[in-house]
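Q: Several structures are given next for inspection.
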Structure 1
Amino acid sequence: MIKIVIADDHPMLVESMTNIINSSSIFTCLYGVFNGIDLLNKLKKNEIPDIVLLDVMMPELTGIDAIPLIKGLCPNTKIIMLTMFNENKFIEKCSDLGVDGYILKSEISSNNFTPILVDLANGKKIFPKNRDYLDF
């Protein structure tokens, strides 16, 4: 099983993604949190995930600020930004910090979310300039 953690400040989105992830036979969602501080605290105390789905902007600690801290705690965990911000400054900053993907919330659906996760788990890097994942 590929273990996933979700960090996003929108509870309905966390719940929806958790349901999609847990309906798959190859993924499991370990937990969801609503801010970066809770994410770091859970990462310190719980099983290390294979993938963290991370919102760019969250209260208490942004996803961008959390990236180096997550990498320090879980260097082998893939970090995927899942956001509404389609601005080069955010995409470039996250890329420079070493994330494995940057996916726009407006471009995912229940139909393409699982194939995207499979590609990411297999090492594919997905950024807005590489939009072939929309073909699923």
Structure 2
Amino acid sequence: MSTIVPIYLPFDQADPAGIMFFGEFPVLCHRALEQALPQWGIEWKTWYGSDFGSPIRHIEVDYKSPLYPGKTYDFSIQLVKMGKTSIQFVHQARLQNENPAQQSSILAEARITHVFIDRKMKSKIPIPEILIQNLKKILDS
């Protein structure tokens, strides 16, 4: 199941050509993830304020068409893989369409893998129990 989150692209994330600077797409994906957590039944403080962390271990981005500042984009987030210590999301950005019956084409797509770590020890840990049930629900839906 995909979760759709609207994300506005501000001017300060554009390069001199007037399009989104390529390094900003992962930032937008992260914003979308933060906004999706409550929709999945996960509190922000559980994900970001606990004894564990979830840094990005791997990221691939495919830019299919430019994203322009001053526009709102629909970011779809889908959990596609759940291992013992890591999870992988696919993020897709489309121009927000006023007509929900018409879906615009994918402008950019990222595949992002997060690994769970113990914040103090800085070592890999299994996916925290507090998250497993909710993550399995969105993976299975």
Structure 3
Amino acid sequence: MSFRLAKPVRTILRVSNRYQKLALLHAAHFTRSEVCNGGFHQFFCNTTGVLAPEAIEGFAAIGLPQISATVGRATEMLGSPYPRDRPERQDRLGKLHRDIFATLDGELYDLMTSEAGGFQSAANLYVARIVRS
């Protein structure tokens, strides 16, 4: 038996999919902003650190797999499962040497301008694909 979804349902699913894709871009953008401002330590310490898992997925979605992997390696330093709770993240950060992220900070800074033409270019192409879908 086959059936076809009603047009309103198809529209809701399409819009929902777009919002999910935009949410991933939002997470990647916030991560970029925080890390480029004060490094991974600042990102994880602040409330935006809750977005780390979505940022990993977001960077991959917009075509920046190396950045996604870098964020993933930094995130792994806080243990598994990833601490969504800010006080728990801060407690785990307190047990790490502050400079532990220095190499990954530098790697991310370099990749932000070099991978796939840079973050801005990749983000613009990603949004264009969303609009066309």
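Only the coordinates and a few stated rules stand behind these numbers; no lab work does. All of these numbers come straight from a predicted model, not from anything done at the bench. Cβ atoms are built from the backbone, for glycine too; each structure is taken alone.
Q: Using Kirkwood radius over Cα pairs in Å, for residues 19-66 alone for the comparison, can you identify which of 1, 2, 3 gives the largest number? All intermediate terms of the calculation are to be shown ahead of the outcome.
A: On the way: 1: 11.6; 2: 12.6; 3: 10.4.
Sorting by Kirkwood radius over Cα pairs in Å, for residues 19-66 alone in descending order puts 2 first.
Q: Next question. With Cα Rg over 2.2 N^0.38 Å computed per structure, which member of 1, 2, 3 shows the largest figure? Walk me through the numbers on the way to the answer.
A: Working: 1: 0.94; 2: 1.09; 3: 1.21.
Structure 3 comes out on top.
Q: Out of 1, 2, 3, choose the structure whose coordinates give semi-axes √(5λ) of the Cα gyration tensor in Å, for residues 75-114 alone equal to 26, 9, 6 when calculated.
A: Among 1, 2, 3, the structure yielding 26, 9, 6 for semi-axes √(5λ) of the Cα gyration tensor in Å, for residues 75-114 alone is 2.
Q: Ranked on distance in nm of label points 7 Å out along Cα→Cβ at positions 59 and 107, which label among 1, 2, 3 comes first with the largest value?
A: Comparing 1, 2, 3, the top value of distance in nm of label points 7 Å out along Cα→Cβ at positions 59 and 107 belongs to 1.
Q: Taking relative contact order in percent (Cα under 8 Å, 6 or more apart) as the quantity of interest, name the structure among 1, 2, 3 where it is greatest.
A: Result for relative contact order in percent (Cα under 8 Å, 6 or more apart) over 1, 2, 3: largest is 2.
Q: Work out which structure the value -24000 belongs to, where helix-only ellipticity at 222 nm (-39500 (n - 2.57) for each DSSP H run of 4 or more, over all residues; to 500) was derived from one of 1, 2, 3. Walk me through the intermediate numbers first.
A: Details: 1: -11000; 2: -6000; 3: -24000.
It must be structure 3, since only it matches.
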